[in-house]
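No lab work stands behind these numbers, since they all come straight from the coordinates. Computed from a predicted model, the values in this text were never measured in an experiment.
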Structure P
Amino acid sequence: MNIALPLTQIAVKIIKEQALIIGPLAWSEAKKVQGLSIIDSVKGEVAFSDNDQKEVVNRLVSQYDKLFGRASREVCRDAVVSLIADLTPSEIPSSLA
């Protein structure tokens, strides 16, 4: 299974869910994540510039965690529960497991 598409969807879902709480700051923080490129925040388009996409998602979760602590990590997990349901444990970024 190619997990690139689900990981892109996971990253977008995390950012959008954080944006519901903290507004445009969620996209600003996502721009700081190494390996993640924001293509269009209005359309919700991102791309990975790092081959280890699971690690990029981990860094994204960590970026929000640094700002808002454990609660933001739970928001990230809750946001993607339906997206990771069909992935194998090895395909799920450790920050979301």
Structure Q
Amino acid sequence: MVNKNTGKKYNADFKKTVVDLYHSGSSVKDLSSEYGVSEVTIYAWIKKFTPIKTEDGSTVTADEIAKMKKQMLRLQEENEILKKAMAIFAKK
């Protein structure tokens, strides 16, 4: 079996539009045939762009959660670097 990677790139607005159409009642199968995007890809977009309600009533998407985790890790690394620098300067 040959893997057909067409390399199509879709912008975020297009992806969000397809997800919005899904949430308004269109089936994934219909969206797939209408826009020429695989069903698996549409399901991935739905997972990425569908808002999740939090305990405090606000909403956040899986994409935003991933960005926050990445930022948190970066800030933790910066914090560790600053702690080490502070220990070095405290010795002097």
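List of remarks:
- Of the structures P, Q, the one that 30 was derived from, the read-out being relative contact order in percent (Cα under 8 Å, 6 or more apart): P
- Highest-scoring label, criterion being volume of the Cα convex hull per residue in Å³, among P, Q: Q
- Origin of the value -19000, where helix-only ellipticity at 222 nm (-39500 (n - 2.57) for each DSSP H run of 4 or more, over all residues; to 500) was derived from one of P, Q: P
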